[in-house]
Structure I
Amino acid sequence: MAYPRKLRMGLVGGAGGFIGQVHRMAAALDGEIELVCGAFSSSPEKSRAAGQALYLPPERVYASYREMLAREQARTDGMDFVAIVTPNYLHAEIAMAALRAGFHVLCEKPMTTDLAAAEQMARAVAETGRHFCLMHNYSGYPMVKEARERIRSGAIGDIRKVLVEYPQGWLAGDFASAGVKHQSWKLDPELSGGSCCLGDIGTHAFHLTEYVTGLRVTELCADLSAFVDYKPLEDDANLLLHFENGARGILYASQVSINDENSLSFRIYGSKGGLEWHQEEPNTLIAKWPDRPRETVRTGSGNAYLGKTALGATRIPAGHPEGFVEAFANIYLEFARAVREHAAGKTSAAYDFPSVADGLREVAFIKAAWDSQRSRTEKWLPFPA
């Protein structure tokens, strides 16, 4: 039977940085989920302090994720799923253990740090029958869903050209003095999975591209760079993309684009029109046409011209901004529906959250980009003087 109560969530990680707080707020936003336990840090002392700050019972604040899994598994009121917000290299280990302990899993991206582990994760999800959600929060924005629905309906015709970019500037200089020292693990090949820019933000751009267009990338050519000497991993990525329908694309991700914050955006052009969206102005979608002025499409619960999926992801009337936390919450809300349906013994044909299959594709994307970079199959031709 379905749960006649809020779903119980356990959290691994989240004692430091901002992302754990965002997950906690998003999970609680719609009243479907409550945080009941956690192993918030690899330091037992930090984990206890974090649990105390969240007013959790001391007996449900754990020194390690393994202790949490074992003790929550033994409780009659144990957690229903675990959310993982640790550095990349820990994702696979924790997620695999949680799945095998019988828990559903929501995990920050990337799912794993190598392709073999990603394939193992996909098998574990299939074998355990548990749900796995990969947190690509940008697919939770209402106007991203509106773009996806319009493309599916054929509103802009056959897709010809896709441009997606995610520039940031936080690694352009001495990042430690800029106050982001806690993210230094992203520059360690052992901890990040051998990629910095692509693993951190390039995967968001890649996932958004396939999610919105409904098309799979079939080929790519990558040019990866490390512009600042002290960084052992790439801080800038430029990729050419080929899609399964013959469309062409460009993906640009950068952490050295000075004074860019989180400028994720896409422009998609079809045979009948185009669509444009910017994450820093997420409540607006621009529709472009060959025979009339461009349209500014706005989100809002009362906007009847929006499609079903966009309206379903919108909480408040037009003119009141919805943003980053709400996009996270939309992913959590759909994941909660899946967990409830699993308890009732049923499964929908498809859920609107990134799955283990999406996680497998993005790890393959990172590998393919680095394989392309190393192989140099595309010859650089000098421009005549």
Structure II
Amino acid sequence: MEPHLYWMGFNLVKGIGAVRVQGLLRAFGDLKRAWHASQEELEAVGLSAKAARSVVETRQRVDLEQIWASLAERGIRVLIVEDEEYPLRLKEVDQPPPVLYVRGEVKMEDALAVAIVGTRKVTAYGRQVTEELATCLAQNGVTVVSGLARGVDGVAHQAALKAGGRTIGVLGSGVDQIYPPEHLNLARQMTGAGAVISDYAPGTPPEAVNFPPRNRIISGLSLAVVVIEAGESSGALITATFAAEQGRDVLAVPGGIYNPLSKGTNRLISQGARPLLAVDEVLDILNVARQSQQVEARQLLPADPTEAQLLQIVEMEPIHIDEICEQSGLPVETVSATLTMMELKGLVRQEGSMNYVAVHDARAQYGVD
């Protein structure tokens, strides 16, 4: 239960997000000490008077252990960013949500995921593309991520389930506040083959202001975002923007120039998004076979001290295997075999003959600065 209780506690405080949580961790060492700090102590480490007062007032108002027990009774798990089970892709983004509430289960294999988003007023064309794309992804072991909204989102989740795949829905409300209400049964099905998740505390209603920020999680969970149909002011375009900022691939399905629901997707293509001209193209674009190998390797082959040692040496600039051997003091056979395994796991890659660089998230995964 600890330290999750106190991460959950700060999640309940308005005005305390990822940046301030990290600041409190640096100042106090852990969030338990920060939770019990006085207003003066909180202000002394950089919180505004308003934020510090909000912490104190929330602490006086809530019973964390009672809330925790209530969540457990309702099958709601709390994941914090320090947990191994926290979604791998989401950990990679700048300022990931400190706390996620989960109904269902997020697995390592969900690191191989694609988001499918689009309009709530989906056309027959958009529905067909969504169903075929979600089915193709699910049948190839790719988790389908979306926002559980009406239209494209709901069709994507349903098609993934029907194909026997996994799917994750990201909510703009608490995980106990399913919206729209007609998707309640769909959400229940998803918890048996994926999850519904939110960084909003249970009980949070589905207010309009909550939905744009949750799109950052949809893109963050995914290797790529595919926009099926979207008007010029569609929320799906916000997801595409977040995806581009996070270094994710953005794909868009082209549509008729007179269709208002294709204006957003066609504009994305004109701005550099890759047009998706056939549903199975996404498998080649993402090199799904290779990504699947990496996910499987990470599941079956845990890190060892030799890998960690080599990651201290292999940085973001290419380094030759001979130099790695010299710095590590290990025989070339050991270094070569370990680097081969690390390459399979997606931790390093070759750049030129026998020169290696670390993949951007690998050093963070091992706690290497």
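For the read-out distance in nm of label points 7 Å out along Cα→Cβ at positions 88 and 192, a value of 2.8 was computed from one structure; give its label from I, II.
Corresponding structure: II.
Give the label, chosen from I, II, of the structure having the highest value of mean count of other Cβ atoms within 10 Å over residues 8-15.
I
Compute percent of Cα pairs over 18 Å apart, for residues 160-223 alone for each of I, II and report the one that scores greatest.
Comparing I, II by percent of Cα pairs over 18 Å apart, for residues 160-223 alone, the maximum is at I.
Which structure, out of I, II, was helix-only ellipticity at 222 nm (-39500 (n - 2.57) for each DSSP H run of 4 or more, over all residues; to 500) calculated from, if the result is -13500?
II
One of I, II was used to calculate P(r) over Cα pairs in 5 Å bins from 0, in percent, for residues 232-279 alone, giving 5, 14, 22, 23, 17, 11, 6, 1, 0; which?
I
State the single structure among I, II that was used to calculate mean count of other Cβ atoms within 10 Å over residues 96-103, giving 19.4. Walk me through the intermediate numbers first.
Numbers: I: 19.4; II: 23.1.
Considering all the candidates, the number was obtained from I.
Out of I, II, which one gives 12 for relative contact order in percent (Cα under 8 Å, 6 or more apart) as computed from the coordinates? Write out the running numbers ahead of the final one.
Numbers: I: 19; II: 12.
Traced to structure II.
Comparing FRET efficiency 1/(1 + (r/R0)^6) of positions 56 and 112 (r between Cβ atoms, R0 = 30 Å, to 0.05) across I, II, which is largest?
I
FYI, it's all coordinate maths here, none of it is from the lab. Bear in mind the structure is a predicted one, so any value in this text is a computation, not a measurement. Cβ atoms are built from the backbone, for glycine too; each structure is taken alone.
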